[in-house]
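Take a look at the structures listed below.
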Structure I
Amino acid sequence: MRYLLDTNAWIWLFSEPQKIRSEARHLLNDEAILGLSPMSIIEVAQKASKGKLIFRLPLEQWVKNALPPERLRLMPLTSVVALGAYQWPDDFHGDPGDRIIAATAKASGLTLVTSDEKLLARHDLQTLSTR
């Protein structure tokens, strides 16, 4: 396992894979297992509850379909990740979800797959752009 999907990358991979640039999509398709932070499930639930995210299926069914155990591994939310989320510099990112996801990638030695410009601009975080 080499990659951790950020929330948008996870949504796109399982709902609209054509939104991921072809080079990145091929790298992800070649990887047997991808990582995912539980924070991404929380972010999806939060956006769906506010009507900012709508799936063709009920939310619970979409999440179940988008968590195939043979393809995705939920990464643990450990004390290292929790503390690491706030060991970034102040200019890192204000969103706690993004901090936790980035800290999960860093603690696990994985490349974060994202479209977030703030995360992509970091030199202290390995990233792969979906754009």
Structure II
Amino acid sequence: MDRVERPLSPHMQIYGWRITNTLSILHRLTGLLLSLGALFLAWWLFSAASGPESYANAQDVVGSAWFRLPLIAWTFCFFFHLANGIRHLFWDTGAGFERAQIRTTGWAVVGFAVAATLLYTLIAMI
């Protein structure tokens, strides 16, 4: 049987790296990290329900200085995933598909996530 030469799928040589690629990957990654954070939250709540000794052990982890970085990362994940999810809800209505709108709302999502994370972190860490 002769092999039929079919065109290959367009790849990065055809499509350049755009903000939409990055935000799509970041949206999936933040969703994954939020799921891991939910497992950690469940562990913390379980230890709180298990008694004072178990809760004290969990608080040693949560209250430690090194644990602030994962908390800040989860905060960023939450705000980014929230803002990008709202952006997708607008897309579901058929709005915002112009090239300039996609770029503007993409950068707005990133800006909101960074600003909200900084604000929340400053308020929470004080």
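Quick note: the coordinates plus some simple rules give every number you see, no bench work behind them. The structure presented is a predicted model; accordingly, all values stated were derived computationally and were not measured. Cβ atoms are built from the backbone, for glycine too; each structure is taken alone.
For helix-only ellipticity at 222 nm (-39500 (n - 2.57) for each DSSP H run of 4 or more, over all residues; to 500), the calculated result is -26000, so let me know which of I, II that is.
Values: I: -12500; II: -26000.
Only structure II yields this read-out.
Of the structures labelled I, II, one was used to calculate relative contact order in percent (Cα under 8 Å, 6 or more apart), giving 34. Name it. Before the final figure, lay out the partial values.
Details: I: 34; II: 29.
Only structure I yields this read-out.
Match the computed value 0.70 of FRET efficiency 1/(1 + (r/R0)^6) of positions 43 and 107 (r between Cβ atoms, R0 = 41 Å, to 0.05) to one of the structures I, II, and report its label. Present the calculation step by step, with values, prior to reporting the outcome.
Details: I: 1.00; II: 0.70.
This value belongs to structure II.
Computing distance in nm of label points 7 Å out along Cα→Cβ at positions 3 and 115 gives 5.5 for which of I, II?
II
Quick one: Cα extents along the principal axes in Å came out at 70, 44, 28 when computed from one of I, II, so which one is it?
Values: I: 39, 33, 25; II: 70, 44, 28.
Matching structure: II.
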